[in-house]
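Each structure below appears as structure tokens.
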Structure 1
Amino acid sequence: MDHKILKLAVEDGIGIITISRPKALNALNSEFFTEMDSMIEKIETDKSVKGVVITGEGKAFVAGADISEMVSMDNKTAVEFSKTGQRIFRRLELLKKPVIAAVNGFALGGGCELAMSCDIRIAGVKAKFGQPEVGLGLIPGFAGTQRLPRIVGLGNALHLLMTADMIGAQEAKRIGLVQEVVEQEEVLNRALEIMEKILSKGPKAVSLLKSVVRRGIETDIDSGSNIEANEFGTLFGNEGTEGMKAFLEKRTPEWKGE
């Protein structure tokens, strides 16, 4: 489809998705979700894209959902909007390729929920995070109530959710919402550097690792450990054997996975 909000550039196997609605601070609307669904479909099947970095144009990553669209919704429409966002962010979360959020500015409401759907979050020093929904008499609708406590712990999550406080990048890093804070102009470059490092590893192993961690965190430790053991075994006689041989032979592995 022809994308008006999302821009995709592919550099050295990395797909850079830029959310481009700067006049609306990249607020998420129905059109965004339609485009993101299509973009994920493209990336899933495009073998030239090995990993994804998502960022925003202008001074915001995403400043939230589009309130001007939401204000006229009734109960049924709101439920459908919520489920659409949840489905697409879950699809992004389960993408077999690694995804990094390069948070260049405001990541509020739906923007914070989008960032949490990514595997790693890199923030500029001026980035701001928050779930301000209760200040509008609402709650998060794109699984923010579910991902935030899983990432930062119950107390930190409820504090952010119930106060609607906006926090800076350093505080977000302290509670584990963000993995690195860098100078504002270095956000995208640092995200690309990390992605390049990830993509230098065994591609099948990286994809399996992401799947095992995400599946495991949603179950008990014994079930998760069983998932790990089974997937660990699939890499023998496969990519893992090549990696071990390369290590013993003191050479660079020749990865053949996608």
Structure 2
Amino acid sequence: MYLKKIIHFLRQDYDLAVVPVTVSISFTSNLLCRIAKAKIRIGPKSLNDNVNRSAFFFDRRIDLNWKKYPDANVADFSLDILRPFGISTHNFSSEIYYDEKDTQEAKEFLQSFNKKEGKIIGLHVGAGKPPNRWSYENFISLINLLKEAYQPFIYLTGSTDDLEIIEIIRGGISSETKIFMNKGITEVAALIALSDLFITNDTGIMHVAGTTQTPQISIFGPTNPFNWAPVGMQKYFLRNSDLINDVTVEEVFSLCKTLLSNEK
């Protein structure tokens, strides 16, 4: 059934099918592009001098090379697949569509707090890769500083995989902190959009937050933030070295104060 749906979707009449590439060439993506009923198919001829052996699936083939611009943002680099055809932009921000149902769920979640007024601050404390996780001690210290300074609504986003660290952090905080747990991408985006500030490790939710207009702080360690940090107004990252905990609580809190002093 799932395969039938994919085939039906791909066999619509398209003018153009494009396979963007970031860090690796995907045979599956190339094959899906070939199956698609499109007048023109554009894809990678090579990536970083590595030949794409399934490039014959495409009508137009483009050589891509991160090495030319090692600090380019992934959104900018991905557009190299289309620039040879005169398609470009200076706006590299991304968007996630969420509907009124998502927004209503986010509002109901915020209404569940015992307080009625205050800044709304969200944090994502987990990450799939351990080197991308700022320590729980740092998050506890930061949250306590934020609570003392602003008496805000504080919520944590995450999945079941993050539950252990979330509970450790909640145990180190004296006042109310709620969890927005195991929610869909659109629901999380809707909640972040209602927030005054979002703080996150370098992980998937960082990119979800990056689609909103909410001021954001992304904490980086081993990954190059110039490649992967969200771009846009009031989107900031902090990184001092490959060790994420070299970013100090004081640095993050200082940036929080700057962002929270601005009207959203």
One of 1, 2 was used to compute distance in nm of label points 7 Å out along Cα→Cβ at positions 65 and 225, and the answer was 3.0. Which one was it? 2
When Cα Rg over 2.2 N^0.38 Å is compared over structures 1, 2, which one is greatest? 2
Per distance in nm of label points 7 Å out along Cα→Cβ at positions 169 and 241, the highest-valued of structures 1, 2: 1
Source structure (of 1, 2) for Rg/Rh (Cα atoms, Kirkwood Rh), for residues 113-200 alone, computed value 1.00: 1
Computing distance in nm of label points 7 Å out along Cα→Cβ at positions 81 and 233 for each of 1, 2, the value 4.9 comes from structure 1
helix-only ellipticity at 222 nm (-39500 (n - 2.57) for each DSSP H run of 4 or more, over all residues; to 500) was computed and gave -14500; which structure, 1, 2, did it come from? 1
When you work out mean count of other Cβ atoms within 10 Å over residues 1-8 for each of the structures 1, 2, which one comes out largest? 1
If distance in nm of label points 7 Å out along Cα→Cβ at positions 89 and 217 is computed to be 1.3, which of 1, 2 is the source? 1
Upon calculation of FRET efficiency 1/(1 + (r/R0)^6) of positions 129 and 249 (r between Cβ atoms, R0 = 41 Å, to 0.05) from the atomic coordinates, which of the structures 1, 2 produces 1.00? 2
With distance in nm of label points 7 Å out along Cα→Cβ at positions 17 and 97 derived as 1.0, matching label from 1, 2: 1
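Values in this text are rule-based calculations from the coordinates and carry no lab data. Here the structure is a predicted model, which means the values were calculated and not measured. Cβ atoms are built from the backbone, for glycine too; each structure is taken alone.
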